[in-house]
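So, here's a batch of structures to check.
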Structure P
Amino acid sequence: MKNKGVQYMLLSSLCFALMSALAKILGRHLPSVELVFFRNIIGVVFIVSSFLKKPLQQTGGRAGLLVLRGMMGTVSLYTLFYCITHIGLAQTSTYGQAFPIFLAIFSYFFVKNDRLNRKQWMAIGLGFVGILLIFKPDIHIPLRHHLAGLNYAIFTAMSFLSIRELKKYYDTRIVVLSFMIIGVIASSISMMLGEIVRTNQWDFFIGKFVMPQGIQWLWVLLMGLLAMGVQIFNTLALGAEKAGVVGVVSYSSIVFALILGALLGDTLPDNVTLMGIGCIIVSGIIISLKRENPETKAIEGTT
């Protein structure tokens, strides 16, 4: 079937938007660190079960980098769910889709022979303009929430940079599993701290466990399943189409997030914010089409 890769990426983007919407609903009752825990523990079950069907094929040898990637991926996930529960879905998705901007910069400084031409530098500049247009603190969205969104993009980019190296040594499932296990451990510590620390100042990292009630258990399960759907469709998309094309289509997640956010009561972005979203989309598309690296697309694959 023609354009299978595009169709798979649209499904991946839709799964990510639906996962985010469920996280936003659950976030009205559960702390964001608890959402990190459930998202990871469900993922661990599915990844480990896959080992029974297909044994691991890897050489290993970079355990330190594997742990570091897991930590960076976990921070990215913390910031993702924190933003989902504190700012609009469209803004959260846009911050996430800004990661190619930072990935291009990190690659320029840390990867040999990974240089940028003038058009790419202009695209990076346009992307930062978009970030500044969205990153305008106001009475509705505190500055620290925007900072969380910015860190979401930065740590996602750092995670992808480490994936490039790790794929030479480890089965992709182990790379994903490393950050899921670290995420389970970190979120468990966060919830234990929530039992003894009584302050909202550290709600990004600390939250008291709240037992899901009734239908919330279904939402938790669906959230985890949708997260796995994101990764599955992402992989299928990258196997069926060029990374640059898949990367462009991945920006559809912003549109899905905008629609679902409006249905859930998010305030529609103002004109300045919409301009910022547009700048980041154009910037990301230019970088994606110029940098045909499967590891750079799409953001949902790392979270």
Structure Q
Amino acid sequence: MNATTETLPLVGRYIALPESRELDLFADMLVKRGARVLRCPLVSIHDAPDQQGITRWIETFVSDPCDDLILLTGEGLRRLLGTAERAGGSLRDDFIAQLGRVRKLTRGPKPGTALRTIGLKTDLIALEPTTEGVIRTLKDDDLQGRRVAVQLYGTEPNVLLMDFLREAGAVASSVAPYIYADDVEDVRVEELVTAILDGQLDAVAFTSATQVRRLFQIGRRQCGEQSLIDGLRRLKVAAVGPVVADELRGRKVQVDLMPESSFFMKPLVRELVKALGAPGVEGSDTD
């Protein structure tokens, strides 16, 4: 980006990013626009402990395939592919081939992106990137007798979705290929809470509901929930999409900005530029 420091839209702004998987990419987009970034990964993601069980699920998916696969997260598909690759032999290739044969419904944009990396695409995109959106997408389908597999979001059993499928007559099963582990040192999260309370930040940008829950877990212990809420009210709170926004609002936190339809990091950066950018200075959409 060919711009002097003075023309960058986020010069002088200090933005906290509680991201983990794509932290560097997100931070780089903001730094290129002049912002100073406080990086604080709030959660880490690990493969499910029972890798043999996940391998058996993949083997069954290949040998006795389902009719539909609901992918709730891109992370889940990547973890399944990783497990298949570590198992050796042709399992990863066989898994990808079978993925190409089943009907694939994706909850949001990230599973679709993960599919494209292996040369596939989604067959159905949820009407909105939520469990309710998945259900609305399928509610007029005849699911009687169809075998439907659900890749879960972390270890959340998603009772709402599973009950819907069974009540619709589907033979529903699920797989949880990864877990969230709140094992990042508490001191990092405490530093973020302190920055919020002290008014050091201009904004904080959340990209998952798990980040919100982790922040409140530590903040409740460090300063009390109300103090954390009061601190967040003094800055701009950004959410990448409606799931994250609902988590924040459920905790009485006002969501100041969110992309209107495309729930990715780049549109979120654009919203941050709109909200915090210097008057008369245009942000760049190139990275």
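Here are some notes:
- If mean count of other Cβ atoms within 10 Å over residues 92-99 is computed and equals 28.6, the structure in P, Q: P
- Ranked by distance in nm of label points 7 Å out along Cα→Cβ at positions 52 and 252, structures P, Q are topped by Q, which has the highest value.
- Label whose coordinates, when P(r) over Cα pairs in 10 Å bins from 0, in percent is calculated, return 6, 28, 38, 22, 5, 0 (choices P, Q): P
- For -13000 (helix-only ellipticity at 222 nm (-39500 (n - 2.57) for each DSSP H run of 4 or more, over all residues; to 500), calculated) the corresponding structure among P, Q: Q
- Calculating mean count of other Cβ atoms within 10 Å over residues 84-91 for structures P, Q picks out P as the one with the greatest value.
- Looking across P, Q, the calculation of mean count of other Cβ atoms within 10 Å over residues 36-43 that yields 18.9 traces back to Q.
- Computed 2.3 for distance in nm of label points 7 Å out along Cα→Cβ at positions 76 and 100 - originating structure among P, Q: Q
- Largest in relative contact order in percent (Cα under 8 Å, 6 or more apart) among the labelled structures P, Q is structure P.
No value in this document is a laboratory result; all are computed from the given coordinates. Computed from a predicted structure; not experimentally measured. Cβ atoms are built from the backbone, for glycine too; each structure is taken alone.
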